Every structure is written in C-alpha cells, then in structure tokens.
Structure P
Amino acid sequence: MEGWTLHYGLGGALFGSEQYFPGGSVQWRDASGLCLHGRWEADDGLICFIYEDDPDDRRCWAVALQEGRVTAWLPGVGGRALVEAFREKAPLDCPAPGLGA
C-alpha cells in the first residue's frame, strides 16, 4: 500500500484514514482529525500497528482483500470490520512526523 492513502469506513461512516510511507511508516488520522504517526509490521499472518501515542500498544489486525477493497478486523474480538471506502495518492492533512502541531 506504500504511496497510498486509504480511507476506512465502519457501519457506513468514516472511521479514519491511513497514509502508507516507505519502510513501514504510516500516518493515521481518525474521523475527528487526530493524527498519529506510527509503523506497521507483519506478525504471524496479522498486520500490527504501533503508534506514537502508546508505543507499548500493538494493534494487530487480520486483513483481507474482499471485492477489491481492504477489509480489516480484530481477531478474537468479534464485531464489525473496517472496510476501505476509497483510496487515493493525496496525502493526509496532518503535520509531518517530527514537526509537532
């Protein structure tokens, strides 16, 4: 997904967006506009994200491509999946990592 920004929906509403950079770096922006820089890594078939707000909290997702869209869910939790609403090459409206707000 490097070079893309994916926008995810949950239950028909925007949940958040993630921009994917080289080397596993990501920028997350939730629906309220809060931006977090982080990184992703593969772990035993899951994709795990670690964000700057809590580097000890690994958020691991099962991910699949369904009907051409990325779908992600938290294994073992139940509940609904995040579904890619659309993707684009445009960057997120967030401060660059390391620059602060």
Structure Q
Amino acid sequence: MPMNIVVLLISILLFFVLFFGIGFILNMILRMTWVMAVIYPIVAILIIDKVRFVEYFTNSKYAFKELGHRFTTLATADIIILLSGLAGAIASGITIKLLRKNGYQMF
C-alpha cells in the first residue's frame, strides 16, 4: 500500500525527534557521546526483521538470510524513515559534543 506524503513527513519527524531524544538522554546519563549512533543499527534491525532474536544464535544461517531478504524488500519510504532516525541519533551526539565543548556539564 503506498504511503501518503503527509504520513511520510510526520513519520520522518517522529523518528528524528524520538531517536534524538533517546540519544540525548543516553548521552547525558552514560556520558558516552556516540552511544545511540552505535546502538541504532541494532534497533533498526529489530524493527525490520521478523525473526526472534534467539534465532540469530541458534539458526544463524536462516536468520541472516531472512534479514537480508527483509532489507532488500524495504520500500523507499521505509528507508527514508529509518535514515531519519539515524540522523536523529547522530544529531544528538553532535549536540552533546557541542554542549560539552561550550562548558555545559550534564550530570
């Protein structure tokens, strides 16, 4: 089913803000600037795949084959939405880095 442009724009904004916020909070608490940018690909894989997490260890060949199939069948809108989440995670790291450089000590 094709995605409405309004739904796409709202989804892009929501993913950006969601992962910016989560990344900002994790960066403040854990004091590791790029923690969400590193964790985001794992979160994206969990969003995309339909395979249980345990199967990556018990039935690796099937799980990774299924994941590759899911990646190749993603729609353009889905890729854009997921990339906006990654951009939010990276933006949170940049923001924290700039704030620390300007003398703000968070937690």
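Values in this text are rule-based calculations from the coordinates and carry no lab data. Note that the structure is predicted; figures quoted are calculated from it, not measured. Cβ atoms are built from the backbone, for glycine too; each structure is taken alone.
Things worth noting here:
- Mean count of other Cβ atoms within 10 Å over residues 10-17 - structure with the largest value, from P, Q: Q
- With semi-axes √(5λ) of the Cα gyration tensor in Å derived as 20, 16, 13, matching label from P, Q: P
- For Rg and Dmax of the Cα atoms in Å, for residues 18-57 alone computed as 12.3, 33, the structure of P, Q it came from: Q
- Each of P, Q could give helix-only ellipticity at 222 nm (-39500 (n - 2.57) for each DSSP H run of 4 or more, over all residues; to 500), but the derived value 0 comes from P.
- Structures P, Q, by relative contact order in percent (Cα under 8 Å, 6 or more apart): label with the highest value: Q
- Comparing mean count of other Cβ atoms within 10 Å over residues 2-9 across structures P, Q, the highest figure comes from P.
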